[in-house]
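Throughout, read-outs are computed from the coordinates displayed, never taken from laboratory work. None of these values were measured; they are calculated from a predicted model. Cβ atoms are built from the backbone, for glycine too; each structure is taken alone.
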Structure I
């Protein structure tokens, strides 16, 4: 039996065959989203199991180093995706993930907006407001102004969406392309 077999058995024993596929897929997707595989797998494991887990248990199930779990948990906490909880009679920190998918989406959108989108909009605003801007050719000025306007519109829209109650947001998403028909009629 190889180490890979043991790791797979530990994970399958914890979440089942389908759960194992989900955790592994979530890890792969994490790398595409710019997040480490282990961070994403830990999040998927906590989400699927839906119960508090301590770092040693996570490390044993995913067959990763305890130090890697600690680092990954800190990153998940920084993203507000995981929080610490304590269990009676156990001095260790346990970790839980938000269980409501719409709330998870809301957290991720908010965090990505704050970390990536808002700084880019601020940078563009600084460019457009700078003294050097007037010396740029008109085509460059136009592109920068249009990009800033788009970023500000999207930031405003995202802020409005994040402020909505989940029930209202779900209804809006379900409307889909019907919103386009409504806007054409208005």
Structure II
């Protein structure tokens, strides 16, 4: 994928209008997002990185680039993109959801500081949108890893209120309650 063109592809030296450039940009963004949705993460990542160099202020590009970094487990690369985006979109729950995932990184390797940063970001996502998917469940997992059983149970219960079909949250509640009773 090439950078959005500044001149017409028919060989004309006439520059593109701002509307034509915007249409070309939107087509490139749709292509990259489609690649991401189809699980072609490497292709999406390459396209989004190129787009981000051209239009770092584009919020769709930044959010999808951060998602691609997270899916590729390149958490540290996602963080500065998301922290910049947080300044542009302080009321966007998905920014905080991705930021929580990026701060946490690999849960097995997460330090106390990483967990606390993730908790703060995830809670902000829920404050902005109480129905944002998987966030309460992720908080439950973090608290479980921190061995804060009662807090973990509360978050898994909240996950069930958001999605009553969440079998994993239900299983964790049952397991944590059994272990807490012993």
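Observations on the model:
- Structure responsible for 14, with relative contact order in percent (Cα under 8 Å, 6 or more apart) calculated and labels I, II on offer: I
- Structure (I, II) behind the derived value 11.1 of mean count of other Cβ atoms within 10 Å over residues 14-21: II
- Distance in nm of label points 7 Å out along Cα→Cβ at positions 134 and 166 derived as 5.2 - corresponding label from I, II: I
- For 3.5 (mean projected area of the Cα convex hull in nm², for residues 86-141 alone, calculated) the corresponding structure among I, II: II
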